[in-house]
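Undergrad: Next up: the structures, one after another.
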Structure P
Amino acid sequence: MNAPQCHIRPYQESDRSAVVELWKITGLTKPHNDPHKDIDRKLKVDPELFLVGELEGTLVATAMAGYEGHRGWVNYLAVQPGLQGTGYGRQLMLRVETLLKDRGCPKVNLQVRSSNADVIAFYQALGYVVDPAVSLGKRLIPDIR
């Protein structure tokens, strides 16, 4: 039996506490990342690409996407733990891909911790492959949290 369709819409400020809680319980927050600051920064750039999924008015999923003219990116894809595997993550990713494709985005990149085999398998089932590239990072504001 298929789960009901998730209602996907842009993030609203009234979603903040539910979004942060979802990110915490799904392990997406880390001590060096302040989720409130991540939300604030996203709201300054393409806020319409910050999506939430609802079931009967309850926030159950999120996806934060971006496109800088070369590649699209997806961050903070999260689904309520008891609802993972029901297709809501897939629904959000399909919406994100459509929004990015409509902007002319030729490719989507995302990062997954190498130890997270279940999430890697999820993305591979959606057609994502491990690129022959190394992800590098540099903190421009060292004390940012």
Structure Q
Amino acid sequence: MTEYWNPMVPELMVSDFEHSLDFYTRLLGFSIRIRRDNPDFVYLEQGQVQLMLEQVTESAWLTGDLNTPFGRGINFQIELPDIDPLLTRLSGNQVSLYRDVKETWYDIGDKLSGEREFLVQDPDGYLLRFTQHLGEKSK
């Protein structure tokens, strides 16, 4: 277990805690750092990526109605050293991708920064963009 704590960690409200926990751990490869009950809560990590899941309850910090898909208007970029093992697990479990794998080169000023990336929605519809850095090249 790492001693590193990210200064910003998203906490996602979920409608079915056990289903989401299985998706994030078994399929996406996150490990559990902290787990609590009442309400169901988990702090997950993979490399330096950290996020939290919490079961929706009446006492949750909800600022309005929570309708599916959750997280509309936001996507979470998660960089991994290699996205192929994740793609294999998702495919093997018949999880459809929101956007197929593609290679993209982003303008970062005097260079281009490359990524292999794909998007998948979690069980509540949160949009997750997994990336693998390909390096930089001249324009």
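Only the coordinates and a few stated rules stand behind these numbers; no lab work does. Here the structure is a predicted model, which is why all the values come from computation and not from measurement. Cβ atoms are built from the backbone, for glycine too; each structure is taken alone.
Undergrad: Looking just at distance in nm of label points 7 Å out along Cα→Cβ at positions 35 and 83, which of the labels P, Q belongs to the structure with the highest value?
TA: Largest one: structure Q.
Undergrad: Moving on to the next point. As an exercise: distance in nm of label points 7 Å out along Cα→Cβ at positions 27 and 115, calculated from one structure in P, Q, equals 0.8. Which structure is it?
TA: The read-out comes from structure P.
Undergrad: Can you spot which of P, Q the value -3000 was calculated from, given it is helix-only ellipticity at 222 nm (-39500 (n - 2.57) for each DSSP H run of 4 or more, over all residues; to 500)? Provide the component values of the computation, followed by the final result.
TA: Details: P: -9000; Q: -3000.
Comparing all candidates, it corresponds to Q.
Undergrad: Of structures P, Q, which gives 14.4 when Kirkwood radius over Cα pairs in Å, for residues 43-98 alone is computed from the coordinates?
TA: Values: P: 11.8; Q: 14.4.
This figure was derived from Q.
Undergrad: Could you tell me which structure in P, Q was used to calculate distance in nm of label points 7 Å out along Cα→Cβ at positions 19 and 123 as 2.1?
TA: P
Undergrad: Of structures P, Q, which gives 44, 33, 32 when Cα extents along the principal axes in Å is computed from the coordinates?
TA: P
Undergrad: Which of the displayed structures (P, Q) returns the greatest value of FRET efficiency 1/(1 + (r/R0)^6) of positions 11 and 107 (r between Cβ atoms, R0 = 35 Å, to 0.05) on calculation?
TA: Result for FRET efficiency 1/(1 + (r/R0)^6) of positions 11 and 107 (r between Cβ atoms, R0 = 35 Å, to 0.05) over P, Q: largest is P.
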